[in-house]
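Scrolling down, you'll hit the structures one after another.
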Structure I
Amino acid sequence: MLTEGLLNKQIAYELSVSEATIKAHVTAILRKLGVHSRTQAVIAAQKLEVEPPKVES
């Protein structure tokens, strides 16, 4: 969802969790990837060829 450019609030709504939960997860992702922005995280994920999870409708 980060790669789609969604805001924390939008991700939280889609996953039925709080915005604070999303913020905590995004912060952890940034830390683990060693980057400082969402854009850098998306670029790092693409370089690592991280596949987005398959979402069932």
Structure II
Amino acid sequence: MGIKADDCACAALCVCCHDSIDNGNKLTRDERRQLMDRAIVLTVIQIARRGLVVPA
């Protein structure tokens, strides 16, 4: 059983990107982690730009 990620560590991904990161047999573990980290940052940026989150 997996561990649920914090809501701040979620990313909005298309089907292809999700598959590459989640089932990425063509990518190394480090490459998949880098892609996920980038996707999380880009998601948070978009949420902040839309005013959907307020800095604490």
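Readers should treat all values here as calculations from the given coordinates under stated rules, not as data from a laboratory. These numbers come from a predicted model, not from an experiment.
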Identify which of structures I, II gives the largest calculated value of Rg/Rh (Cα atoms, Kirkwood Rh). II
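Could you tell me which structure in I, II was used to calculate relative contact order in percent (Cα under 8 Å, 6 or more apart) as 39?
II
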